[in-house]
1. For which of the structures P, Q does the calculation of Rg and Dmax of the Cα atoms in Å return 17.5, 50?
2. Upon calculation of helix-only ellipticity at 222 nm (-39500 (n - 2.57) for each DSSP H run of 4 or more, over all residues; to 500) from the atomic coordinates, which of the structures P, Q produces -20500?
3. Which of the displayed structures (P, Q) returns the greatest value of distance in nm of label points 7 Å out along Cα→Cβ at positions 20 and 84 on calculation?
4. Check the numbers for mean count of other Cβ atoms within 10 Å over residues 36-43 across P, Q and tell me which is largest.
5. Can you tell which of P, Q yields 2.1 when distance in nm of label points 7 Å out along Cα→Cβ at positions 92 and 108 is derived from it?
6. Just checking, which of P, Q has the largest value of relative contact order in percent (Cα under 8 Å, 6 or more apart)?
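Computed from the coordinates by the stated procedures, all read-outs in this text should not be read as laboratory data. Please read these numbers as outputs of a predicted model, since none were measured by experiment. Cβ atoms are built from the backbone, for glycine too; each structure is taken alone.
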Structure P
Amino acid sequence: MAEFAKRHIKRKAKWGRIINIITDGAPGHASNVSYGASKFAIERYTQAASNESGPYGITVNVLSLEAVQTGWMPKKLEKELVQSYPLRRLGEPEDIAKAIIFFASEQSDWITRQVLYIGGGNRR
């Protein structure tokens, strides 16, 4: 983020976008405190960076994802997880791409410092 901002300012660009992507681990996992802390840190770092980058026309947001089926998950686990999701399906890469396209577009030019939870309505 710092390198992008530095180059953005140097070339006197008018607007820019920083979109961070994390798993929805900030609330923490019982057996992995460090993992949750690292996700929470990225959320807060994103929010702090938005304050510094805003005057240069840069928005900074973070997407916080639940399970996305990219081929790594066995069907048995997917069937179990789906039951905890209000939309009764896991995310697909296209679901994430749509959110990225929105945050990268002019339609989001007054949206910064936000955490968008993407998870079919599931939130631990």
Structure Q
Amino acid sequence: MRQVGDVLSASPNYETFSRVTAFMMQAAGPAGRDFMLKLDPSKLDPQSHEYLSKIHSAIQAMSFETIRGSLVGFPGDKKLADAEVRLRIDAMIANLGKDERTSPLAILDSGLGPDILIPSLLKVRSRSLY
């Protein structure tokens, strides 16, 4: 995460700022949220400064519950046994990332730990780019 913050320091323009913001809010978890809240707006270009002021309250409100709530409307099975989640992830990998039966909530609420989920979901993402 620090390296991503360093990119913004090296190139504090709007394009870089918007990409860093997307990464921090989507992939960096609580540390990314904290990074965004601690940014010094005076070190940003005017467009980035304006954007940060618009999204600041949304950054403050971001939480696990907020993210989980945004997934409630996705179709598919929302509650699955861990073994079934593993089978479905394997099927996603085999099917180039396609799956219309599994809600993201089933994966999020599974008992599978990050040591299993992260590499598996990275494979799903990679296969979906074929």
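1. Label of the source structure: Q.
2. Corresponding structure: Q.
3. Structure Q comes out on top.
4. Max of mean count of other Cβ atoms within 10 Å over residues 36-43: P.
5. P
6. On the way: P: 30; Q: 19.
Top value of relative contact order in percent (Cα under 8 Å, 6 or more apart), among P, Q, belongs to structure P.
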